[in-house]
Structure I
Amino acid sequence: MRNIFRLLLLLTIPFTANAQLTHRELLQRSSAQLAQQLIPQNQFKPFPQTPEGWRALLPDTVIAKLIRLGETALKPEFKGIPATVMLEFVRNGNRTDYEKLSFAKRNQLWDLVLAESVEGKGRFTDKIVDGIWSISEESFWGISAHVGAQKAGAGLPDVQDPIVDLFDAETSALMAWTDYFIGPQLDKVSKLVRQRIRYEIERRTLNPMLTARYGWMGGGNTEAKLNNWAPWIASNYLAADLLIEKDEAKRLNAVKIASKILDQYIDGLGTDGGCEEGPSYWTAAGGAVYDALNLLNDATGGKLNIYKDPFIQKMGSYIYKTHIAGTYFINVADAHPTLKPDGLMIYRFGKDMDYQPMMNFGSWAYHSFASEDVGYEQFHRTRGLYNMVALKACAAYPAKENDVADMWYSDVQLMASRSNNGLFLSSHGGTNGESHNHNDVGDFTVYADGYPVIIDVGSGTYTARTFGKDRYKLWFNTSPFHNLPTINGQEQAAGLKYEATGVKYNQNGNISELSMNIAKAYPAEAGIKSWQRVVKMDKTKGVEVDDNFETVAPVSSLTQSFMTVCEADVNTSGKITFTLPNHTKIYLDYDASVWTASKDKMVLDSPEDQGLKHSWEGKDIWRVLLTFKGHEVNKAVKYVLHK
C-alpha cells in the first residue's frame, strides 16, 4: 500500500528566518561555463524513450509491475475538483480532502505514463490524454493550503495570478516527463496535446519564476535562510525547464535561477550540513538537492558535478546518521518518528559521493523495506526514475545498517549515542524559532532494543491551525508535552530568542554528553536565573539527565514530563517501569523524596490528533509526570534510565 501519510507530513507553509548565510555558492562557482556545457533540449535524453531501452535497464519483474499499475489506472475516470473542496481550507481548516483528489489524479497519470513508456503498444494513450486534459483544466496546480500566496489571498485560485508552490512545480515536472516519454504517441491523438502541456507549464511555472519573490525563496531577500520548499521546488522547476523549454537562452536562464535557489538553501545550512527539520523532511530538503544535482549533472554531460564536495557529503550523510533502528529515526520539530528510508536514493547518493557506508545503508534499507512503492515515487518523480535505473546495482551491493555509535551536529545542536546493551539516546539544544518549530529546547528521547521508550510525539495531521496563529494551541507543539520541565506554570515560548545557551558536547570513551542552559527558552515570567541540563549516555550503564536550577524566588510549582508509548508503571516510589513490546523492562530512577509520579493518557480526538495515531501505530500515548514537592530557589535533580 502506498504510504501517502508520510508524504503528507511534508506539505507545509514555507518558513524563512533571518540568519547569516555561509556563502559557499557551490553551484554558481562551478557553472562559469554553463552556456557551453548545457546539452540542448532536443539532445537531452536522461532516460530511455522506447520499451527496448527500458528493458535493457530494468528487471522483467519491474516492467511487469509498471504495466500492472498502468492497467489499474485505466479504470478510474479523471474528474474535476469542486470549488467547494478548495474552499474547505478557509471554511473549516481541512486541506486533506483537496489533496486526496489532486494527488490521486497525478498518481494515476504517472502510472499510465510509465506503463505506456515501457510497453509502447498505445493502449494507455487515450487515458493519458484524458489525464493531461483534466489536469490542464484545473485552475491551480498547487493545493488549497498554499493558494493564499496569491494577491487575492486564500480561498479560490485567481487564474490571472498563477503562483508556484510545491505541487505546481511537481505537476509541471510530471507533465514534462509525460511529454518526454510519450510525446510522439500524444501527437498521434492530436498535435494540440503537447502544445497544451507546454502552454500550461510556461503559464503556471516557467514564466512566474522569472520574476517570483515568494516567501519560500526568501521574499527577495538573498540572505534569508530557506527551508525544504526551495530545493524541492527547484528540482521540479529544473526538470520542467530542461525537458520542455526549446528556447536555449530561456532554458539557460532558468537553470541559473534554480542554481541560485539551491545555493541559497545550501548556504543556509550550518557547517555540519544538519537538517533542522528532521530526517523525514531531509527527503524533501537534502534529498531534493540531490535530485537537482542529478539533473544538472546529466544536463551538462557530467561537467556540472559537485557530488564529492565535502559539504555535500556532510549534508547527504545526515539521513543515515540520524537512524535509530528499523523505521525509527530521530524526530525533531514536525518530523515524523518513523520513515521507510528510500534505500535506492540513499544508495545512489552514497555512490555519487563515493561514500561506502551510505551505499551499504541504502542497500540495507532497500532490502529491508522493499515494497510496491520502491522506485515509483508519488512525489519527487524524477528521483523515482533515477531509482529505477539503480535497482539492479543497489540490490547487488552489500547491505549493512552501519548505525553510528555517536553523532554530533553542531549546527543544529543535535547529539545521539548508543550504549553497549541496546539503549539509544538523542538530545538537542537549538532555538524555538526553527523551521517547523516545536517548543522543545533541551528535549531528549530514549529507545531500547529498537523500541521507543521516551519519545518526541511528533506532529499530527496538518490543518489550517498547523501553521497559523493557533499553532501553539496544539499540545504536541508545546514543551509540557515534550520531555521538559514546566516551571512556575510557565512553558517554553516560541521565537528565535528562546534558545539554549552555553551548549557543549563532549564524547570521551564510554561517555557522550550534551550540556546546555535552557533558561532562555522560557519567558521571563517563569522566574528562572539558570537551568543547566546535562543529558548523558554512559555506554556501560545507561542514560542520565541532570538538571541544576536556580530561580528568582522559591518555585511555586514544577513538573517534569516524560512522553511514552510504553506501558508505564508509576506505582513504585522512586522508580518508573516501562515495558517494551519484547517484554524487556526499562527503569527510570528518580528521587522519591523530591518528586511524586503520575501518568495521564492523551486523548486523541481533534482533527490534528489523528495523524499521531498513524505515527505511533495506534499505540496509546502517555505523559508520565513528576511533580516537585519542594519550593527551593536552587536544586539539583537527576533522572537515570537503565535496563
Structure II
Amino acid sequence: MKKILKQTWKTIRYNIRSLLIFEAGYRAATFFLVMQLVRFFVDFSLKQQGFSYLTAENYKEFLQYPLSVVFLALVFLVILIFYFVEVAALLCGFVYSAKEKKLYAGDFFILGIKKTVSFFRHSKVSWLVCAACSGPFLAAYFLVREISYIQILEFTARQIYKEIKSPMLIYGFLGVLLLISFLFVFALPYCILEKKKNWQGFLSGMKLFRTHWKRILLDFCFLHVFMLLFILITYSVVMLILAAGVFFFKPEAVKISSIFIYSEYVNMALGIYAGGVQLIGSIAFVYTVYTKFHIQPKDEEEHLFYKKMEQYFWYSKLGRRKAAGLLTALFVLLEGIYFGFLVINHDTTLSHLAADTEITAHRGGAWKAPENTISALQYTIDSGADYAEIDVQETKDGELILLHDESLKRTAGVKKNVWDMTLKQVEKLDAGASFHKNFRGEKIPEFTEVLKFCKGRLDLNIEIKYNGKNKGIVNKVVRAIKENHFEDHCVVTSMNYQFLKQIKKTAPEIRTGYIMTMTYGGVQGMEAADFFSVKHTYVDEKFVTQAHALGKEVHVWTVNYKGDAKRMLDMGVDNIITDDPIMVRKVQNRESGSSTGYVELLRYAFRF
C-alpha cells in the first residue's frame, strides 16, 4: 500500500510548482468562462421567452423551451471539453514527471490540448462517452460543493428530489453512476496515452482493476481520506486568516458584512480548489497503478511549449529558465488581476447565479450618512449591500440631482421646492449639517456624478420622482445612464407607470420596477415593469407567487426590523430595501448576535 501511495506523491511532487500554477490558472479561467457562458445563455433564453427573471414558477417552462435545451447541451459540451483537456494535461504531465523531466505551466496546457485533439481525431464522437462516464467520479468534490453554492444548481437538485417519490431511487442511481464512473477512470490512461478506442480502453482498465482490486481499492480509500482532511485543514486555515484580517483591518461597522462577503468568495473558491485536489490526486494514483502493473508502449517525444518558443529572439536571449519564469509570472498576474477585479468591484457574475434575496440600501444608506449623498453611497459599498436606492429629481434649469422630497426643507434647511432652484443654487446648500456635525458641508450630488462614483463599485436602484413639473425627466435619466454605460448595473423604478413605458420604448434593455404602496387585484397587464417594488406590510405569499409566475421579481420596502426581514426572506422575495443592510444580511445568514469579536467573526465565516 505504502509503495503505490509513495509513488503517487513522487509523481505529483516532481513538477509540483508548474502543476499547481497550471491547475490554479486553468480551473479559475475555465470556471469563470463557463459561468459567463451560462449567464449569457440563461439571459438570452429568458428574453426570448418574455421573462425578465428565472423563478421557481417559470423554471420548468424555461427548461422545456427548445432554445434552452440547445444552450444547455452546448454548455455541457464545453464543460466536457475543458474537463478532458485538464485530464489529458495531467496524464501527460505525470508521464514526464515519471521520466524526471521538468515542465512549466505552459507545457501542461500545450500537452493537454495536443492529446485532446489527437484523441478526438481517432475516437470521433465517442470521446463524449469517455469524458461523460469518467467525469462524475473525478468531479465529485467540485460538483457537491458548487451545487450547494450556486442557487440554480441547488434548486434543480431540490426539484429532482421532489419529483422522484422514493429517495432510494435517487441514492441508488447516484451509487451506480459513481461506480461506473470510478471504473471508467482506469480507462483514461489507455484511451489518452495509448489512443485506444473507448470500449477497448474500458476493458483494459477493468482488467487492470480486477487483477489488483483489493490493493487498488484500499489505497484509493486512504488517498481520498487524506485529500478530504487536507481540503478541510486548508479551508479552516484560510477562514482563520480571513477572520483575523477582517478583525484587525476592517472598521467595526462593516466587520460582519465584510466576513459574509469575503467568506462567500472563499466558499466559491473551495469548490474549485477541492475539485483540483481530487483530480490531481486521483489521476496521479491511476497513472501510478497503470505504470506499476502495465507495460506501456514507447511514446513519441512531445514538442514542449518552451521548445516552440526558441524560435523567438527575445526567448533565446533570456534563456529557458528566465523566459519560463517570466511567462509563468505573467500568467499568474493576469489571473490575480482578474480575480481581484471581481472581488473589489463586486462582480455580479456569481451573484447572478448564486444569490438568494438581494439587499438594497434605502436612499443610499440613510441611517449612517445623509440620505442621497456620496457619503451614504460609500457606506452602502462598505456595508456589502447589493444595491443602493437613490431618488432623482430635476432642478429649475433641467439638471438632474439626488433628492427624495419635493422640498429642500428637511434635508438642506431651505423652504423651497426643487423646481424653483437652479443647479448652482442647489450646489451651495449643505445636505449634511442637519444629519450630524461630522457631515457638515456635504453637498447634494448631481446624478451623473453619482453614476461615475458608483461605476464598477455598486449597482443602483434609480427611482424617478414624478411631481407634475418634470415630464422630460425620463429621457434625461436614460441618456445619462447610456452615456455612462450603466445599463447593466442599474434598475429604474417609479410610482408613475407611464415613466416605465417611456423607458421600455427608448431603452428596453434597462430593467424597470413599478413602485406600489399596496397590492390589490391582478398585475398581469403590467408589461413595462420587470419587477414590483411594494411596501412590505402589503406583501403576502400569494402576491409573491403570482408575480413569480409572471416571471417578475418582488422587491419590498422599507424593512428595518429583524422580524420583518425574516418574514420577507421566508416568503422568498427577491430584494429587501432597508436602512440597515447589515442587519438584513445577518438575518439572511441566520445570525443575530451583536458581538464582533474574533470568535464571533469565525462563527459567521463558518456559518455556525
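Tabulated results
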quantity: Winner on Rg/Rh (Cα atoms, Kirkwood Rh) once structures I, II are ranked, highest first; calculated: II
quantity: For relative contact order in percent (Cα under 8 Å, 6 or more apart) computed as 15, the structure of I, II it came from; calculated: II
quantity: Source structure (of I, II) for helix-only ellipticity at 222 nm (-39500 (n - 2.57) for each DSSP H run of 4 or more, over all residues; to 500), computed value -11000; calculated: I
quantity: With Cα extents along the principal axes in Å, for residues 390-541 alone derived as 46, 35, 31, matching label from I, II; calculated: II
quantity: With mean count of other Cβ atoms within 10 Å over residues 174-181 derived as 12.8, matching label from I, II; calculated: II
quantity: Ranking I, II by mean count of other Cβ atoms within 10 Å over residues 86-93, the structure that comes out highest; calculated: II
quantity: Highest-scoring label, criterion being FRET efficiency 1/(1 + (r/R0)^6) of positions 30 and 94 (r between Cβ atoms, R0 = 41 Å, to 0.05), among I, II; calculated: II
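Every read-out reported here was derived from the displayed coordinates using simple, explicitly stated rules and does not represent laboratory data. Model, not experiment: these values are computed from the prediction. Cβ atoms are built from the backbone, for glycine too; each structure is taken alone.
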